[in-house]
Structure I
Amino acid sequence: MARFTDNFIDFFKKETVFSISVILAVISCFFVKPTISYFNYINWDTIILLFAIMLFVEVLKNLSVFEILVRKLLFKVKNTRGLVLFLVFTCFFSSIFITNDVSLIIFVPFTLLALKKVDRLDLIVLTVSLETIAANVGCMVLPIGAPHNIVMYTVSKIPFESFFLLLLPYVIVSVIFLILLSFFIPKENIALPDMGKIEFDRKNFFKRVFAGIDYYLLLTFIALFILIGNLENIAFFNLLFKKWIIGNEVLCGVILSQFISNVPAAMLLSGFSVNYEAIIIGINIGGFGTLIASMANLISYKILVHEYGEFKIKYLILFTVLNVILLIILLSLYFLGFDLFVKILGVFFKYLFI
């Protein structure tokens with residue numbers, strides 16, 4: 001019994017997010033009787049897409065494609081700040097077109113390999129934190145940048161250019177935030193190691209590819225989908241949503257995203273309110289904050305912890321602090337308006353540097 005308890009505790013520590021997601025999903029099942037309709041809760045397109053992308057990334061890794069690209073990059077970049085900025089803004093620009101989730105699945109493993117090559121593991125926590133923020137900012141540029149925006153763009157029928165202009169102030173302020181944070185990155189020369197010859201190991205290729213996929217991440221998503229589906233069918237929460245959502249879409253979007261992530265929050269809010277512009281702002285701002293606020297946050301966290309579990313606590317602390325700061329800044333921007341926000345910011349910096 002003691003051994004079982006120890007194994008459970010070890011597993012919980014290793015797969016904390018998955019364990020909590022499953023526990024919450026199971027608790028919700030006591031309020032909504034399990035039926036075949038549970039399968040309808042799950043967005044299978046998302047699960048299949050994630051699996052396909054992870055499979056593709058593992059193939060690239062085992063074909064040494066990342067190794068080749070990393071070597072080319074390291075010969076171009078001269079210092080640590082330049083390297084980190086390149087990696088961070090690659091996530092920003094790529095997430096505009098291939099979604100924040102896909103961007104992080106591809107570039108976080110690439111980042112870990114690049115920093116390992118130059119023996120700068122001390123920069124991993126900050127770099128991955130900034131990459132995750134950058135991906136969540138980039139996905140706001142176009143409605144195709146993230147699942148929650150695709151959902152809202154489809155439901156709201158808002159014109160493409162209006163969608164872009166609606167979130168543009170938040171994108172601009174967030175990019176400035178990322179640039180300011182870049183000054184905390186040390187600007188030191190990169191020491192290139194002896195790279196050696198790239199060797200492709202054909203032995204057990206497919207076994208290594210399928211073994212490298214994070215199946216617990218897929219199961220975490222499934223557990224969250226079940227949890228959200230049950231919450232929507234619990235009368236208490238249904239009445240609560242009807243009472244509080246209308247007129248408070250932005251705050252509800254932010255708060256709900258912190259606990260159920262912004263994709264389910266988008267689906268939930270759009271079912272109770274037609275103030276789609278406020279919902280769009282709320283769920284995009286709400287993607288910053290807790291680890292669960294955006295599915296993309298979970299993806300980068302899981303990739304990092306899978307490779308470097310010793311950075312787990314440090315990453316959670318730094319990631320949360322940076323995200324909460326940005327969340328407060330963007331909420332202030334919404335409530336104050338862009339002009340007043342800029343004036344207050346100007347006064348703040350004026351007195352800061354006196």
Structure II
Amino acid sequence: MARTYWIDLFTGTTWEEFLAAGGAVSGFRERQWTTVKKMVPGDWLLCYVAGVSRWIGILEVTGEAFKGDERIWAGDPFPARLPVKIVLKLEPEHAVPVTTLRERLSYFLSASPTAWTAHFRRSPMRERPEDAQAVVEALETAASDPVSRPYPDAKWHRKLGGTLQSKEEDVVVPPKDEDVPEGHEQPASVTHEEIQSLLLRLGSEMGFGLWVAKNDRGKTFRGKMLGETSGVRERLPAQFDPATNRTIELIDVLWLDENAIVAAFEVEHTTSVYSGLLRMADLVSMQPGINIRLYIVAPDERREKVLGEISRPVFSRMKPPLRDRCQFIPYSELKAKEERLRGLAQYLKPEFLDEIAESAD
């Protein structure tokens with residue numbers, strides 16, 4: 001069986017703490033437990049230090065995932081854990097800058113010069129075999145023929161994934177047509193309608209019923225109206241009351257299994273993120289007993305904006321907090337994933353989104 005490769009993110013501090021504890025346990029946040037359980041003995045973790053943007057080592061999984069609370073890291077318990085052994089490690093000054101592999105890694109192929117950074121916003125993240133092989137070769141070369149590269153101490157010790165918060169305000173949800181552009185444009189090659197169409201196409205190929213926002217049905221992508229996508233329904237599930245329906249009918253895309261909502265997507269191309277989140281919050285507040293996957297899909301450069309809005313205090317007081325149910329998917333990750341899975345969607349389950357979605361801290 002072919003080995004599976006995963007990205008394991010560290011800061012300089014958490015890498016030092018990992019080594020000081022013996023280098024035998026790698027940990028991840030609780031919300032990543034479902035993904036961590038998929039990792040098996042023999043898998044390799046490619047260790048990347050955020051801040052300095054360098055590959056620093058390789059770990060091999062040696063046993064099954066477990067929940068642990070033994071103190072290893074000072075800043076976060078990282079309770080979703082794996083027993084590991086060190087295959088290779090470099091000194092910080094000899095670690096491999098990711099940009100030196102620009103010509104070999106697939107996530108540098110985007111037209112946006114900063115889109116690759118979205119690949120290092122969450123871990124564990126499954127790495128494509130061809131990308132993993134390029135990283136492994138570079139690490140092995142650096143181990144046998146090290147090159148000294150100075151690095152800023154402040155970036156080495158930067159915090160990873162600090163809590164994002166915005167000032168709470170009283171805001172009335174505007175209809176979609178009244179959302180106010182924020183002057184944050186995505187390149188013309190990607191449009192709101194393209195992302196909606198992609199999500200509809202994926203859902204259709206997976207066999208789900210579909211809903212597209214009622215005021216978007218006449219919009220087109222490549223000459224085809226969104227409302228004409230195979231599987232788009234004319235009516236919402238009958239079990240919801242009129243107030244819930246008024247909220248649901250403006251959500252950009254829904255995946256439906258019979259009468260159950262499997263996933264809800266708001267595409268926030270240039271519009272107000274907050275209004276989309278309020279529609280999500282209204283949905284789960286009015287239907288608290290249902291478990292729906294919620295996603296904000298937006299350009300990569302809007303990451304901080306989206307995660308900050310998800311972490312607003314007004315949403316944090318929900319039970320459970322909205323940040324535990326709603327995640328961010330960057331355009332680049334969604335498009336790259338769809339390209340890799342083209343022709344295979346009928347074999348997928350919605351859980352595949354866990355590999356590209358990012359949660360707010």
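Name the one structure among I, II that FRET efficiency 1/(1 + (r/R0)^6) of positions 18 and 306 (r between Cβ atoms, R0 = 25 Å, to 0.05) of 0.25 was derived from. It was calculated from structure II.
As an exercise: distance in nm of label points 7 Å out along Cα→Cβ at positions 10 and 218, calculated from one structure in I, II, equals 5.8. Which structure is it? Mind showing how you got there, number by number?
Numbers: I: 2.5; II: 5.8.
Comparing all candidates, it corresponds to II.
One of I, II was used to calculate relative contact order in percent (Cα under 8 Å, 6 or more apart), giving 22; which? Present the calculation step by step, with values, prior to reporting the outcome.
Numbers: I: 22; II: 15.
Answer for the origin of the read-out: I.
Out of I, II, which structure matches 3.3 when distance in nm of label points 7 Å out along Cα→Cβ at positions 50 and 282 is calculated? That value comes from structure II.
Rg and Dmax of the Cα atoms in Å, for residues 98-257 alone was computed and gave 21.0, 64; which structure, I, II, did it come from? Comparing all candidates, it corresponds to I. Computing helix-only ellipticity at 222 nm (-39500 (n - 2.57) for each DSSP H run of 4 or more, over all residues; to 500) across structures I, II gives -24000 for structure I.
Only the coordinates and a few stated rules stand behind these numbers; no lab work does. Just so you know, these numbers come straight off a predicted model, no measurement behind them. Cβ atoms are built from the backbone, for glycine too; each structure is taken alone.
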